[in-house]
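**Q** Some structures to go through are shown next.
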Structure 1
Amino acid sequence: MRLTYFGHSSFLLETSHARLVIDPFFTGNPSCSTSVDQISCDYVLVSHGHEDHSGDALALAKRCDATIIANYEIAEYFTAKGARTHGMNPGGGHTFPFGRVKLTLAHHTSSIEAGENPRYMGVPCGLLISADQKNIYHAGDTAVFLDMQLIGNAGLDVALIPIGDNFTMGPHDALLALEFLKAKLAVPMHYNTWPIIAQDAGAFARLAGTGGHQVKVMAPGDSFEV
């Protein structure tokens with residue numbers, strides 16, 4: 001299993017049976033030099049509706065004939081636009097050819113086409129992916145919450161957690177999330193895309209290390225074997 005980071009909260013997870021793009025945000029992402037046209041995948045996983053997490057989902061799904069996995073409202077939205085989708089809701093899981101996806105809680109908001117009349121896109125979610133005997137947790141955009149302890153009971157190999165503050169938990173709360181999740185490895189995300197979420201990920205990793213947590217800081221384009 002191989003994990004590649006594209007900046008912000010976007011990742012490619014390559015399993016033995018499928019390529020999964022998580023929270024695709026290539027177009028307009030100032031931290032990403034990869035074009036969406038360079039990406040191929042079998043599934044697109046979307047944690048919530050905001051365009052910095054769903055912006056390239058439709059283009060990827062249509063070009064790659066990929067299935068979008070998301071909450072029910074997001075799935076229905078993209079179904080109406082001609083994509084193949086699989087709708088779910090928090091607490092529910094489904095077994096796909098590559099493995100299992102379970103939606104978890106996330107404390108945030110979820111809409112699309114924000115402005116005077118934003119479209120509600122259901123509840124925000126985290127994504128718990130089980131494939132190739134590994135458990136990967138993508139927290140989505142969220143505050144820290146006590147039920148992360150239950151998510152950690154899955155035995156996490158990797159936890160992808162936001163640290164940017166302002167819109168999500170910041171570094172201080174992310175350290176608490178590490179205590180709850182007890183992942184073998186954590187990767188910070190959702191930071192430094194814009195000045196309002198600027199953070200020193202290296203400092204976060206060093207501080208987490210003093211608490212016994214292993215944190216891997218990834219630059220956009222970096223990959224590693226899980």
Structure 2
Amino acid sequence: MKKEVVSLQVEAREQAGSKQSILLRKSGFVPGVLYGSGLGKDKPALIKVNALELNKVLAEVEESTLINIIIGKKSYPSLVKDIHRNSLKSEILSIDFFAPDLNEEVEAPVVLEFEGVSPSEKEGNTLIKAYQEVEVSAFPRDLPEHLVVDLSTLVTVDDVIRVSDIVLPKGVTILLDPEEIIAMTEEPQTEEEPELSKEELDALEKAQAESNSKSKDTETE
């Protein structure tokens with residue numbers, strides 16, 4: 001499934017460096033870079049984008065979603081390539097956008113959306129998801145927002161869902177072995193009693209014998 005292209009207005013910035021980046025963030029902007037063959041004759045650009053607008057857009061898109069990056073009177077369909085965050089505050093420190101050539105295939109991660117109910121899981125078995133996303137190849141405008149994985153086909157623990165079972169939009173290829181397992185179920189793990197060593201068994205038998213002997217002595221009295 002594809003989502004309508006969203007737009008994001010950005011501004012060019014002339015200065016780079018950590019000091020300038022700190023000043024930008026204090027003023028409510030996020031520093032970034034726009035690059036890629038989709039820029040045509042235009043050179044890679046240092047950009048800045050309003051932090052509130054950026055967070056709003058990122059909440060609506062996936063990694064495989066094309067975003068129309070608008071600079072002045074020009075727009076460039078782009079993918080989010082890298083987001084650098086403050087690990088403590090989750091604040092976006094900087095962002096890189098990649099503008100691909102729309103006539104050339106690109107590789108991008110696509111989220112897997114697990115749908116349906118697994119009959120095997122209903123029987124008490126545990127659902128195992130081997131992948132949450134997969135890398136695909138497609139023309140930029142054909143990149144799906146997500147791929148559906150139908151869990152209802154997992155009827156018993158013998159059933160598995162492989163890459164080849166995923167229904168793909170036209171022009172999209174998953175860059176994994178078709179036999180790779182995406183999801184499965186397994187019987188719940190039970191804690192097995194640890195096996196005792198010979199020494200531990202001998203000690204246990206001795207303790208039991210002593211206990212029985214004491215019980216007999218008490219009965220005699």
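**Q** Which structure, out of 1, 2, was P(r) over Cα pairs in 5 Å bins from 0, in percent, for residues 44-163 alone calculated from, if the result is 2, 11, 22, 24, 20, 13, 5, 2, 0, 0? Could you put the intermediate results ahead of the total?
**A** Working: 1: 2, 11, 22, 24, 20, 13, 5, 2, 0, 0; 2: 2, 9, 17, 16, 14, 13, 10, 9, 6, 3, 1, 0.
The value was obtained from structure 1.
**Q** Identify the structure, out of 1, 2, from whose coordinates distance in nm of label points 7 Å out along Cα→Cβ at positions 52 and 84 was calculated to give 3.2.
**A** The structure behind it is 1.
**Q** If volume of the Cα convex hull per residue in Å³ is computed to be 108, which of 1, 2 is the source?
**A** Only structure 1 yields this read-out.
Since every read-out is calculated from the coordinates, none of them should be taken as a lab result. Note that the structure is a prediction, hence the values are computed from the model and not measured. Cβ atoms are built from the backbone, for glycine too; each structure is taken alone.
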